[in-house]
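Below you'll find a set of structures to go through.
Taken together, the values in this text are just the output of simple stated rules run on the coordinates, not laboratory data. Here the structure is a predicted model, which is why all the values come from computation and not from measurement. Cβ atoms are built from the backbone, for glycine too; each structure is taken alone.
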Structure I
Amino acid sequence: MPESKLMTMVEAVDRFVPDGSEIALGCGLETCIPFSAGHELMRQKKRRLALIGPISDMLFDQLVGAGCADRIRAAWVGNVITGSGYNFRRAVESGAIDVEDHTNLTITMGLRAGAAGVPFMPTLTALGSDLLSTNSQLKEMVCPFTGGPLVAVRAIRPDVAIISVQRAAASGGAHAWGNLGVSREACMASRQVIIVAEEIVPEDTICSDPNRILLPSFRVGAVVHEPWSAHPSPMPGFYNRDHQVFLDYQQASKTPPGFAEWFSRWVVGVASRTEYLDLLGNDRQRQLMITHSAPSVPVDYGY
């Protein structure tokens with residue numbers, strides 16, 4: 001019987017995310033963003049975190065506003081629906097946070113290098129852009145075979161990746177579908193992985209569909225069972241994006257007092273995801289649950 005890695009979010013964050021950690025978050029781009037984990041980081045008052053991700057969405061903005069982060073490696077930080085991330089903007093303008101600018105592809109290549117255990121990954125992306133003058137982790141190089149220009153992207157090796165998925169076994173095997181973004185790369189590049197699952201299933205369920213397994217279970221440090229972990233971002237097959245939350249947050253975070261009020265209500269004012277969902281309300285949850293199922297065609301792995 002494989003060892004169970006099930007633990008609460010409080011335990012997983014306390015154990016695997018010490019102050020000063022480099023964390024990969026929001027690796028599925030606009031889907032499956034681990035907001036529940038981010039809120040627990042805020043409640044535990046984690047400090048000096050380095051946030052790593054592609055477009056990041058508003059979770060990074062929330063962590064910055066809560067004083068958790070002082071470094072960011074990302075292609076974009078803000079609120080996907082409305083644009084600007086006001087906490088992030090205020091922190092950059094005041095010099096309170098260091099930013100390492102990337103494109104989505106350079107983040108991907110850095111994580112791939114980290115996953116492969118090599119010091120850098122060559123790519124054509126970013127050639128001719130200002131990134132080479134602002135990001136010291138990107139270096140122009142000459143291809144040893146063609147003599148043409150390339151960009152070397154230094155390996156990114158996060159201390160921990162926190163990934164929200166549809167289902168997982170207690171041992172760490174996990175299935176994810178939809179837009180995976182850089183989830184696989186982040187998992188394989190990171191020293192530890194926390195899987196946050198909408199549902200816990202038997203080991204046989206995970207093994208029955210090996211092509212959908214996100215990463216080897218031995219790479220996983222913790223499995224957290226937390227339904228609605230990605231709200232207000234969508235979780236394919238479970239619930240849709242809650243547009244109203246993004247709009248409300250945009251208004252609340254325009255000023256520091258407004259953000260403080262939001263933070264007090266939605267993060268500090270709830271001790272767990274269960275209390276968060278109680279505050280959200282059953283009616284809103286019913287509105288967001290999927291109404292049209294579109295299951296994939298079964299495959300036969302027999303031989």
Structure II
Amino acid sequence: MTKFFETIWFKTKWYDWFAIIVLLPLGVVWGIVMVIRRALTEQKDFGLPIVSIGNLIVGGTGKTPFIIELASHFNGVFVISRGYGRQSKGLIEVSHKGHVLANVNESGDEAMLIASSLPKASVIVSEDRKTAIAYAKERGAKIIFLDDGFNQVGIKKFDIILEPSRIANYLPLPAGPFREFWFYSKKADLILKDDIDFTRRVTYEDLKQRMILVTAIANPTRLNKFLPEGIIDKYYFEDHAYFDEEKLNILLRKNNADSLLVTQKDAVKMNDFKLPISKIKLKLELQKSIIRKVDSYIKGYKV
């Protein structure tokens with residue numbers, strides 16, 4: 001996601017609407033293509049409960065920490081993700097029942113964070129979600145959590161959509177951040193709103209007096225409200241970008257900083273770095289009714 005689109009979608013100013021209006025015809029065409037795709041695609045039932053956590057908006061809405069928290073309440077879980085930003089292709093078994101089988105380059109940052117956070121679950125990455133589901137069944141999956149799966153319209157599943165608390169632009173790509181027309185959220189089984197249905201609890205690890213924020217997440221300014229004291233500069237990289245240890249060391253020396261402040265998603269790409277690292281640790285607190293509804297779907301599932 002380029003900074004240009006990130007700005008006009010999420011930090012819209014009055015003058016941004018000139019660019020948005022120019023892009024609007026493309027957005028309408030895209031939206032219509034998505035309507036046709038949904039209308040013509042048949043859903044396949046894979047014979048086990050599949051819970052999809054997704055959104056209609058590009059960029060981060062907390063899907064990864066949501067999956068980690070929700071999946072922790074169930075047994076026999078396989079999490080399937082596309083593996084955004086990974087330096088591999090095809091199907092990769094990232095972990096099996098908590099035993100990590102791949103490195104972060106092969107898995108991507110989000111999948112590795114999920115794998116390292118769920119000691120009883122298994123994680124698979126694949127561009128082809130249907131192939132991954134079939135493989136998960138062979139490996140003993142009882143429940144599948146599908147990361148970013150709302151647009152996987154050919155799969156029969158229980159759809160959960162996460163919505164940010166504030167949306168400034170409801171238009172489809174590229175005029176706005178929506179992957180489909182906004183009203184398609186009504187097709188979801190659960191629509192959950194940030195700060196209402198789920199809330200963030202932020203803690204910190206190894207904070208120092210002088211820190212530089214280094215992060216490679218979508219829409220990184222959303223971290224601002226969670227930042228502790230002691231931040232002397234901020235460095236934003238492209239979403240899912242990998243880090244160079246020596247370049248980060250140069251930034252530390254340049255700023256005379258005591259440590260790098262990073263998110264958990266960034267930290268999994270720095271496990272082998274010999275640099276001082278402080279962490280922003282995010283945990284989602286879900287309403288109990290959400291867990292009950294998912295549990296009801298799983299228990300009530302019939303082949």
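To which of I, II does the computed value 26.1 (mean count of other Cβ atoms within 10 Å over residues 57-64) belong? Don't skip to the answer; put the middle values down first.
Values: I: 26.1; II: 21.0.
Answer by label: I.
Output the label of whichever structure in I, II has the greatest value of FRET efficiency 1/(1 + (r/R0)^6) of positions 145 and 281 (r between Cβ atoms, R0 = 41 Å, to 0.05). Can you show the working numbers first?
Details: I: 0.10; II: 1.00.
Looking at the calculated values, the largest one is II.
Quick check for you: by relative contact order in percent (Cα under 8 Å, 6 or more apart), which of I, II is greatest?
Ranking I, II on relative contact order in percent (Cα under 8 Å, 6 or more apart), first place is II.
Comparing I, II, where is mean count of other Cβ atoms within 10 Å over residues 185-192 highest? Write out the running numbers ahead of the final one.
Details: I: 23.6; II: 15.6.
Biggest value here belongs to I.
Going by volume of the Cα convex hull per residue in Å³, for residues 25-64 alone, which of structures I, II comes out largest? Display every interim value, and only then the final one.
On the way: I: 54; II: 81.
Between I, II, the highest calculated value is found for II.
Given a value of 1.8 for distance in nm of label points 7 Å out along Cα→Cβ at positions 113 and 225, point me to the structure among I, II it was derived from. Provide the component values of the computation, followed by the final result.
Details: I: 4.1; II: 1.8.
The correct label is II.
From I, II, which structure was semi-axes √(5λ) of the Cα gyration tensor in Å, for residues 33-168 alone = 22, 18, 15 calculated on?
II
Of structures I, II, which gives 0.70 when FRET efficiency 1/(1 + (r/R0)^6) of positions 153 and 233 (r between Cβ atoms, R0 = 30 Å, to 0.05) is computed from the coordinates? Each step should come with its number before you reach the end.
On the way: I: 0.70; II: 0.10.
This value belongs to structure I.
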